[in-house]
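What follows are several structures.
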Structure I
Amino acid sequence: MSNASLIPVRKDFVFDQTCHACPRKLTSNVAVILQDELGQDFPYGPVCAKNALDHEGQRLLKQIPDFTKAAPGQENEPGAGRGSTDTRYGGSSGLGNTDRQFRRAVTYLLLRQRKLAHIPAANYKRFSAYADIFDQTNSLPEDSIAHLINVERKSGGTKFGFDSLQAVYGYDCCINRTFLSLPAEKQDWLKDVQTSLRKRLYLTEAQAKGVENWFKYIPGHQPLSPKGFQWAWKQK
């Protein structure tokens, strides 16, 4: 049953959680996050998220920022159809160019200024005002969107590229979750890798392969895609 009080806010990593609408475990460790009128966030699977929203909510679902591009395994979530590109579940292939640019601009903005706020190397001071405006209004002026898209495009193939920052966020989240499953005496190598990731904004090919061996300690983990780091690998 749809609920007009719920609005979709983002697609994000979650761990050890079940869908808020049904008892199914979110096996891909990603979820659509819906927010109630009190500002409380709840994780949903893709089908349940669509079913929980009214017509306006379903329209907004196609526009929410997606911070899970480094997790191709989400396509295996029960009922996920073709994965993140399926417009039935919040994908972008059915969006017009303006809406698609807005979604990409907001995702890029929030990655740099909010999701990776704890990593100074990823931040961009000139974006701070844009992030504040979005926090307050859930929208952005056209000139701000144009600026964000321009910076994002020029950053392609660098550590500040869209795919690179998606990979940084995905690997950082999964490393943090892995720490919860390891005793302190076994965390040293991962801590060194995370420090390197946060400083250089990429993992080497060996590091990316190595961390996957540790991610097996995350229940239900499916391999992340390191393609966002390939810009660095090509320079070696």
Structure II
Amino acid sequence: MKIITFLFFISCIFAKSQCNLNDLTLNFLGKKYFEVNNKILSDTNIFDVSENMAIDNKRKIPDYKADFEYIQGDHYQKFISFKYKLHNCFSNSNREDFVKYNLKLIDNIVYKISVEKKYSLSEETNLQDDYSRFSALIKKKYPIISESYNISNKFNITLENKDGDSQKTGSGKSYMSSKINSKIWKINSCDISVKTEYSYGKFGGYSYPATSKLLEIEFINLNNTVLDNRGY
């Protein structure tokens, strides 16, 4: 049993070392809807799929018209989300763990992918390992740091204090594939952030104590779409 466990541990380390950003995005960025849909329908690791679900998450709505003033003609957006059984890119302390994916498409082309991995408060080491590994991969493909930012949320909202108190809950960095020398450009970027999650407050906002940690990696590539930095 010890030998099997050791071999499994070694295989996980090797698999993580082979992980690249195409693996992380499932190679969906820039792909057409029919290609993505075929993968979703055929991959048994993908589950809880939703497409263009309304806010109440009970009904599907049609593709919605892109509402950007700079775009001419009719162009339609689509939103797809699903869960993926944890693949070898991430540290995994629970074999039932999963990663959540959110995809945005315009004219049936994927231009934005958000990858979210939740960690329990006791998994800080796994979180930091994953953050360091993905940061290194991102820097190789997106070598320009465009900004560092903080994430804040509202706490202590009451009937007497409706605005609540803003508290820092995380931070992130934005990376670009190349330097920008114009006012209008096709964004090709990657953000990575870590934040602490909390339960919802009684009157809105959030309340203590913390419940979990969230690692989010967001890819945007507007090449081969009608979109640019003026809105997407």
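Bear in mind that the values in this text are calculations on the coordinates, not laboratory data. These numbers come from a predicted model, not from an experiment. Cβ atoms are built from the backbone, for glycine too; each structure is taken alone.
If helix-only ellipticity at 222 nm (-39500 (n - 2.57) for each DSSP H run of 4 or more, over all residues; to 500) comes out at -12500 when worked out from the coordinates, which of I, II was used?
I
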Test item: distance in nm of label points 7 Å out along Cα→Cβ at positions 131 and 147 calculated as 1.5, pick one of I, II: I
Structure (I, II) behind the derived value 128 of volume of the Cα convex hull per residue in Å³: I
Distance in nm of label points 7 Å out along Cα→Cβ at positions 67 and 171 - structure with the largest value, from I, II: II
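Given a computed value of 3, 12, 17, 17, 15, 13, 11, 8, 5, 1 for P(r) over Cα pairs in 5 Å bins from 0, in percent, for residues 115-210 alone, which structure among I, II does it belong to?
II
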Structure responsible for 1.07, with Cα Rg over 2.2 N^0.38 Å, for residues 51-178 alone calculated and labels I, II on offer: I
